[in-house]
Each structure stands twice: as structure tokens, then as C-alpha cells.
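Throughout, read-outs are computed from the coordinates displayed, never taken from laboratory work. None of the values given here were measured: they were computed from a predicted structure. Cβ atoms are built from the backbone, for glycine too; each structure is taken alone.
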Structure I
Amino acid sequence: MDKMKMRTPNLTEENIERLASLFPNAITEIKDESGATKKAIDFDFLKQVLSKDIVEGDDERYRLDWPGKKASLLKANTPITKTLRPCREESVNFDTTENLYIEGDNFEVLKILQESYLGKVKMIYIDPPYNTGNDFIYKDDFATSEEDYEEELGATDEEGGKLFRNTDSNGRFHSDWLSMMYERLVVARDLLEDDGVVFISINDNEVHNLRKICDEVFGEENFVGNVVVGKGTTTGQDANLLGSSVDYMLMYTKMSEVFHLIGLPLNEQDKKRFSCEDEKGKYSVLQFRKTGTNDRRQDRPNLYYALTDPDGIEIYPIGPGGYESRWRTNRKTFSKWESENLIEWKKDSSGTYKPYVKYYLEGRTKQVSNLWTDIEGNKKASITIKSLFNGKVFDFPKPVELLIKCCIISNVTHNDIILDFFSGSATTAHAVMQLNAEDGVNRKFIMVQLPEKTDEDSEAYKAGYKTITDIGKERIRRAGKKIVEELKAKTQQLKIGEEPVDASKLDIGFRVYKTDDTNMKDVFYHPAKLDQKQLAFVESNIKKDRTPEDLLTQVILDLGLELSLPIETKKIGKNTVFIVQTNALVACFDNDIDFKIVDTIAGLKPFKVVFKDASFKDDKDRINVEERFKRLSPETKVTVI
């Protein structure tokens, strides 16, 4: 019976194995900290294998480097033993919702989620610290060892970890920010679907550096665009400097060859162009002669040919002033369009017929621009959150409309997951619920936020919101309630042809999880370090303060299952059994198992079954259970923790 790892995957080891299959000669051995031998890469050899020239030294190359980059990449690939613990009392509709709100350091959370959500996230939006000198608060191991540069806040998060503020007096001001972003983006990229997309809001303090690290992490060929977003107001009071009226939003996809940008719905002004109508609906027309750039015969000689007009006269594509132009498509396509009644002939002022192509309003969208001035901006966003809380509880929230627009153009549809790991006031969650209410599609969100404490002099603190996560969770509760009320009111006033959205099917709930140390004692990970004296005191390899639901959450993550799956709790005999997604997983963490339940569990034909190691008195009981499953449900994999 196998024993579960109960830690995040070791990506370094997995990458070494992949390289070993391609370049076995590049594999060597080194000693770890305990003196044991382990596999490693001979990078000098590997560089030579991958080069057609002799590799000597660390030649100059085109790349962005900074102090701490290698350590950051190593950190991204190193496993951790942190876990998540469910918090039902702070959740909304815990048993039925598919949304998640996770409190904790977002790097640790990304590591914890990387197996369960590998390639499953359709869209990531983040609004990280802009590194202005006072907004970047972080937890980082190397910060504590750089005493010359660190500025301690004198504050801790809810787990007792020290928090630091990255000010411009820090000698590694840019480097620390780059390392923080780099390691998170490296892990986040693996969570994206192949056609997934990431949006990163930023201002001009770090946009140049962020573009470089994104080119490295996602690939320069997967850059979609740099969107300029109007803020609605101009910030900056120094008359000698330029005021700031815009922010930026970098957009990258995981694989450009499968990513498709979706056009935006037409507004009322756009629709006015479609003034003609036939049996197919409203339409407008476009000259069949190519206009604008590359419109001359020499640009595409094969598209210069004669057409016959309704009077039987041959005409050629002639541009203003009499130059030889060209048609938009070849003769074969023109004939096809003509047979489909998509060609319309019109006489110009001289009485000469000219061909036009019909294009219809139905299904028509507008190309997405990289200048977004139609979003009402940060002022509107502040008003939105202020109206929800009847007061100012959060500075600089993002507009809901911005996130809705990101979802639409990314083609985020039914059951797609949207992740925001700098969730702040949870604008992204608000936007997902709002969009779901508008079109009846079920999109799911995952919010991640560090439980950073609010300023004791702030309105938020005085209103009872001690941390940023308190604000985020309460915003989702209030926004969800408001959206349902508005949806019900709208349903009572539907126009002819409008389809109602069932408010009862709208998911406005969320499961709250909080990061914590592993549920397992050190003996679980390092049994060899346990001596004979300690052995007598070991009753269980599980910490005493951990509940069965805590254990279930870590098992779900370790098995690579999604945290949003439905969980049913059943009493079978005298034991409590958890059933995840019908038969994806069945778990029982009781100390004394009535072995009669084995037959009941086997009857469910589950893919995985997990027990506690301490549930079995000895190896004989464990073997009996395993043999029982082999006979009654041979496809079931039985493991222990």
C-alpha cells in the first residue's frame, strides 16, 4: 500500500529526469546536505551538447539579469510542504459553490495549487504592487539575511511571518521586485490552459522590466499586446513632471498558435452603419475594390482582373485619379459571394457600376484596440466599492468593467476558471459574478490574497476589517447579494425576446481556505531521523490540532484534484467517510476502522481510497484491506497517509 507524498511536486527532479532521457551524458551525481548522493545536471556539458560552437565561459547575451534571479528560479522549482485548511465559518455556500478564496502568501498558494490546476486556468488577471516605493509588501527568505537593505515593518501576517516594505532606499529595490514577480509568473504559467491568457496591470515604474521577464517566462512570441488603460483622472501634483492619466496592462498567452482574441460587441453608434436590410437581416457594404495600403495592381497582380457589371460591361479596379488598383479577393471567391447574394452593384456619380460586398450585423464584433478609454476608470471603481461598504475601505481598486472586458475578449466561457493571485478588494470575483448574471454562463474564480493588516487609522480598520482579506471576502458577499437582487428585479421587467437568467443557479458563494504548515509531523517526511527513544512517544504522524477536513484538503491537493469538487460526508457504520465527486476519491481518517465499511466503499468503485496509517493495528490489517479491494474493486488505488 503506497504512502502519499503530502507535499508539492519537486519540479527540479522531474526536469532532471526529462533531460536524462534526452541527454544521459549530462547527468552527474552530487552530495546533498545530508551527505546522500543525488542526480544533478552537468551544465557545462549540457551547454556544449546544445551548441554547435565551443562554449567557453559565460558570454554576453541578450537577457535581463538581476541579483537573486537564479535563487528565484530555484525557489520556483523547489517543493514545499505547506497546505491549505478549509474555513467553513467564513465561506458562503461551502458545499455547493465552485469558487475559491484562499488566504496566504500567493507564491506558496501557487505552489500548492500547481498539481490540481495544472493547465486548467483559462485566464489570470493580477494587479501586483507597482513598486512605487511604498506599495510593495512581501515575505521573502533572502530579505531577512540582507540586513543592510531591509526595512522591517514591525508587522506580521496572520501566520506570524515577518512582512517587509520595499522602499527606494533598499539597495535591491528593483531586484527584489523582479524576483518576487519572476518566481510567481514561472509557477503561474503552468496553471494556464494552452489557449489561456494572463493580464498584468502595471504603471510605468516597472512596465519595461515586467515586459522583459514576461518575454522570458511566456515567450516573446506569445506577447499579445500592451493595453493602455485610461484611469479617468490624472494623478501627480508636481507641475514640473508629467501627470499620469493611464496605466498599462500586459497581455500574454500560453500558446499563440491556439489562442484566439474575441472581438467586442458593437455599441449603438457602430450599429448605425448597418442601415440596409434584406431577408438575412441588417447589413452594410464595403467596396470590393481594395482601398488603403497595398491597394495597387503591382501589390497583388493576380487580383487585377475584369468583372462584368449588370449592363454587361467589363470593369476593372481603378483607383482615384485613374491608377490601376486591385480587387479584394480572386475571381473564384467573387463568384462564390455573388452566388450567395453577397455582392451588391451600385452606380457612382458618373453612372458607372461599382461592386460592393455585404456584411451583416448579426454576429458582428469590433476589433479590440490596445487603447481602452471606454472604461470609466479608477474613480468609478472607488465609487463602486464605497457604495457596497457605505464608506471608503480600500484604496485604488480596479474597475469591474475592466475585468469583464478581459473575460469577454479572452473567450472565458462555461466552467472556465479565472485566477487572481493579487486579489486585493476582490474586483475580479465581483466581475465574474456580474458577467455570469448578465449572460447566464457559469465561470469560476480563484482569489488569492495575503492577509496583510489594515492601517489602524484607516476607515477599514475602524469598520472592523482588520486585514485586506476581510475586505475581499466581505465584498464578494455584498456584491453577490446585490447582483442577485438586481437580477431578480431585471427578470420582472424583461423586454420581448430577452431570455431570463435563473438567479437560483448563479454561484455567489466561495470556499475559504487558509495556508498553514503541513498536517504531518516531521517524522512523516524524515522517518530516518527518528531515533529509538523518540519512537516510543510517537502515536501518530499527524499533528493533533488537525481535523479530518484538514486532512481531506491536503489529500485532494496531493492527488491533483480540484478544491471545488463536491464533497459528501457520510456515516457508514461507526465511521465518517468523505466522498469526493461521486467516486473520484473516498477517504476515512478515523483511528479505528470497522472493516465492514471496506465492502461498502469498494461497491462505489472509487478511483482512489485513502486511510490513515494509524487506522491499521498492524501490517496484517493493511494487507487484508488491500486484498479485499483487489477482489471487489481491482481498479481502485488504495493509499495511506
Structure II
Amino acid sequence: MKKITFSLLVSGLALLVGCTRSGDTSTAAGDATPTTLKANALFAQELKLDDQQDFEDAKRGFIAKPTGKIVAADGSVLKDFDAYGFLDAKAADTVNPSLWRHAQLNANVGLFKVAEGVYQLRGFDIANLTLIEGKTGWIVADTLTSRESAAAAMAFARQHLGDKPVSAVIFTHAHADHFGGALGVISAKEVTERKVPVVAPAGFLEEATSENVLVGTGMVRRSIYQFGRDLPRSAKGNVDTGLGKDVVYGAVGILQPNWLIFRPTQEMDLDGVHFVFHNVPNAECPAELTFSIPDKKLYDGAENLSQTMHNLLPVRGAKVRDSLRWSNYMEQALEQTADAEVYIGSHNWPVWGQAHIKEFITKHRDVYKYTHDQTVRLINAGLTPREIADTVKLPKSLADYLSTRGYYGDLRHNVKAVYQFYMGAYDGNPANLNPLPPQESAKKYLELIGGADKAVAAAQTAYDRGEYRWAAELLNQAVFGDPSSKAAKELLAKTYEQMGYVSEAATWRNSYLTAAQELRSGPPTKGASKAMVLDMLQQTPIERFLEAMAAGLDGPAAEGKNLKVNLVLTDTKESYVLWIDNAVLHFKSGAPAADANATLTLTKDIFVKMMAGTAGVKDTLLSDDLKVGGSKIDLVRFFTLIDKAAGTFAIVTK
């Protein structure tokens, strides 16, 4: 029997980009144009960027700062604590001054004391790791993205606070930057042996492993843009992500919760500390909780509350979020924080004082409610998403509040998310019911214009006038319609650079600058690395993989084929029947079918490695834990119908 390759579209977490680019990734970035300089100068004039309260809060309770690098097992650098040192200066011409200020605030990394017995480690990853001192050890809230960053944070904390065991773990929500480093905090074996509580919101494990497995390849590819992973850390590259400095792309794991928060309010004692948990699903995350520690007058708002407007639909893609529900949770948070004197979150820096906390929550409540209500008003007035995005402006009382500025989310993108939430992607214009594909449309536009050269000439005029949006629209047609036009690619790259330089949202800046980079040097040459998420995939229910297989079936190739395969997992005592009918892959749990073309019997460990594309000969041909019954040829035919998405598709070129 030949070795069967089962490398599927399972690419792990949308937040964890495993794509790599070979060679030098630097870009020949240009300087800011006069139009860009003027736009950034206006930003500096219109906002009170010299307010020092946030800087005082971001530094408050500082204990120590890490130095050096976090490295992977193979020696590759995952995190360089000195990479953002260039931010210790006045705002660069190539960065929106409001974003520069926010990036400086997020650059306050290290170990901080936020209340008696409560500490945060910030800047070890994009998220915060919070330590709460219990009677016997540390209660850890959120465990960062990777095993390496979490282990480094814990080691740093123990160096300064003393060596104590982990007595409980809290996952505030089901996004990877809050659970991926769990195995760097405590092992699954230790959790079991010491009966360590692992607390999470209801639905946590399902949400943590669902859409990221199903559409992980597309999200992973697009998240390179959102987080600016391949950009140089510089004033012409990545300065921030909005929620923190950068993501540590190391080994990702997860722990199965043994305590679930499923009621709106649920009280619990963890290692002698009394917690009041609040279940707040389907806003920032489908599964999320917040909590209070009454004795410390402390409230943790998880990621429902950060020092930035959040996104209602990430530019990398995700399930669209409910802004009205989000706003309602903020109203509840005002009641929940009535006695709080310290606010902490999963990202950014804390807020102290009841008055400041109340203002902070109120502003966030009203940003999401205003965004929702005004978008709905304009939907009913007949405006399209693009028209609404150019119409809705926050009132001055909200626009001037820096902690709800669009550093991570963006108002223009968020109103489109509200539109999609209610109306879908279609804007109601029949011309958009069945439009031509971008390449075909672009070719016809170029034919009408008179070729790519004329489009580039017109775009150059627009660029010189500072009309970047129009220049980008023209050049996008030129690049898609005539991929050989180097002039179109270079001018579009320059246009995207200027659009990035004026963007207040880090996610938009990173997207524009990554687009410029890829126009010059091409997309990544390698797809997503599944090995980095094996620890997490081992905890993923088999149904998620089977859903991904079904979504990866090549429909046209499967037409007319009726194949049935039994899947038997010997260690978990699970069995499934998979079959193709009408070019659709179905599956159901149950006893093996007698009329199956083939039966694949193996352990879950081998199955997961196959799905991740990391299984070798020892795992397959030479393993006693894998057997094939029935037609081996039909089994190969079945699995070759599953697409093996590389995750390197072009975005700004075709």
C-alpha cells in the first residue's frame, strides 16, 4: 500500500499565522508625501494627544521589564523585546500621530502590580497574562498565544514574585491569544493530577476549535495583513496591532475546561479568592466571560473592553459581531463595576478610580450603540454600505475620547459589519447580484480606458493630488487587468504606503503596508505550518475535522462518484461513516457500514497528524495503530478528492 497523504485545509488558528516567506522581506518603502504630512498634522491638531493620564496608567505599578528575545526550540526568534525601541521618539512622518501615541502606550511592557495580589504581564504577546495571588499559588487569567511566550512570562513573574505553583486557570474567551499558551503555564497532566480548576465560558472548546479549523486557511492568510506579521518593525512598517505589540507565533495548545460559566452571573471561590463571573456570549467572542473580585474592588472586562474601539468584523474575517448586544453588555458592566476601583482587561493597560472606570465603560457602550443605531437608520433611508461608511461620524463627545478611537477596529469598517449583520453582503443594487469576477471586469475596464498605461497615468495624477482612494481603485483595475504591468504594481504599492501612513487603525495600516510589500515581492512561498498547533488539534473534536473535510471536497471532481468510508478511532472508541452523495461529503457517528468501500482504523493521534499533514512513515505505514480494510484504491480515491489548500493565495495580485 502506498503512503496516503491527508494534508487538508486544516490550518489551525486564524490568529496564528504559520505562513512563511523565503528571502528578504524588506520593502523599498517611500517617504510621506505632502498630502500625507498634511493629513497627519491635522490629526495632531484635532486630538488632545498630549494628555498624560494614559501614560501614567500604562506605567503605574511597574516592577520590571524583560530584555532579549523569546526563541523557539529550533532557535528562531519569536519575540524581540527591543524591536519597537524606535517608538521612543516623537511621532514619525510616516505614522498617524494618534496611532503613534497608542503604539507608545502599548510599548510599556513588563511586569506590573495593578492591585494588592494582582499582577499583569504585558507585551510578552499581543494579549495580557494576569496573575491573581491565591492561598496556595497563582490563579492565571488568559495564557497568551503560544507555549513559548506564556512560559517566558511565567518565568519572568516567578523571578520577581517568587516561585509558586499554578492553582487555577481562567480562559476569558475562545480566541487563541488567550488560551494558546496554556501548556506553557501548566501541563494537562498536572491539571489532572492536582485537580487544578480550569474555568471557561460555556461553549469555549467548541468555539475555540470550530471556525478556525473550518476556514482557517483563508483566515490565516488574511491575518498576515491584519497583524502585519511580515512587516519590518519600523516607522515605515509595523508599529502596533492596536491591541498590543505583536503576536508570538509559537506552539499552540489548549486545556479542556473543567468548570464552565453558563449563567449570566455565577460565583465561585478559586484557591481562597472569591470571584463573580459573568457569561457574556456572542459579542466580542461567541464564548466569553468577564469577572469581578469584590474583595479587591477589581473588574476584568476581558476583551469586551479594551483601550480602543474594537472591530465588529475583523479584516481577517470572522463571524460578524452583534454591536447592540455588545452595547447592552456595557450597560450591565456599569452595574457590575459600581464598587470597582480597578479595571483590567485582556489587552492594553488598566483604568483606576470609579469615576474613570464609569466614563471608560460609558463611552464604549455608546460607541457601539451609536454605530448600530446610525447604521440602521441609514439602512432604512436606503443607503448602501459604502455610502454609510462615508456618512457616519461619531459625535465629538465620543470622537475625542482616545480610548475609543479606532486603533484596532475602525468606524468605517464597523458600520459595514452592522449592515452585513442585518442585510447581508448584497447592497440591493441588481448590478451587484451577478457582477463579473474581478479579473474579467478589470480587463474590460482597461479595454475601455485604453490600456494599463493610461490607467496608470490617470492614477498618477490622482496620486499627485493626494486622491489615494481613487488612485487605488484605478490601479487595482490595472493590476488585475494586466498583471504584467510593473508600473501599475509599483504605483499601487506607493499608494497603499501613503494610505497606511495616514491610517489611525493599526489593522488598516498593516493591511495597506503588507499589500505594498506583496505587490513588490509576491505572496508567501509556503503555506501554513500545522505542526505549531498540534497540541491544540489533539483536543479538537473529530467532528470539526470531518466538517473541514466536507468543506474541502472538490465538488466538480466528486460529481458522479459514490464512495463510502468507515473511520474507526481505536483509542477514543469513536466510529464514523463518511460518504459522498451528489458531490457532497456527509458523515455520521455510528457503527461501521457493511457496504463501505474501505475502513480506516487508527488512533486519534495518528488521525490528527494526518489531518495536519505532519504524519510520517512511522505514523502510517510502519504503525501497528493504523489498518486499512477493504479497497485501498478506493480509500486513496476518496481522500484525493479533498483539496489540500496551500494557504499562499494572492490577494492584491492575480
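Points worth noting:
- Source structure (of I, II) for Rg and Dmax of the Cα atoms in Å, for residues 500-587 alone, computed value 17.9, 69: I
- Source structure (of I, II) for Kirkwood radius over Cα pairs in Å, computed value 26.2: II
- In this comparison of I, II, the computed figure 22.6 for mean count of other Cβ atoms within 10 Å over residues 124-131 is attributed to I.
- Entry that produces 18.4 once mean count of other Cβ atoms within 10 Å over residues 76-83 is calculated, selected from I, II: I
- For mean count of other Cβ atoms within 10 Å over residues 84-91, the highest value in the series I, II is held by structure I.
- When FRET efficiency 1/(1 + (r/R0)^6) of positions 116 and 300 (r between Cβ atoms, R0 = 25 Å, to 0.05) is computed across structures I, II, the figure 0.95 traces back to II.
- Structure (I, II) behind the derived value -11500 of helix-only ellipticity at 222 nm (-39500 (n - 2.57) for each DSSP H run of 4 or more, over all residues; to 500): II
- Origin of the value 0.45, where FRET efficiency 1/(1 + (r/R0)^6) of positions 492 and 612 (r between Cβ atoms, R0 = 35 Å, to 0.05) was derived from one of I, II: II
- Computed -0.76, -0.91 for log10 I(q)/I(0) by the Debye sum over Cα atoms at q = 0.14, 0.23 Å⁻¹, for residues 236-283 alone - originating structure among I, II: I
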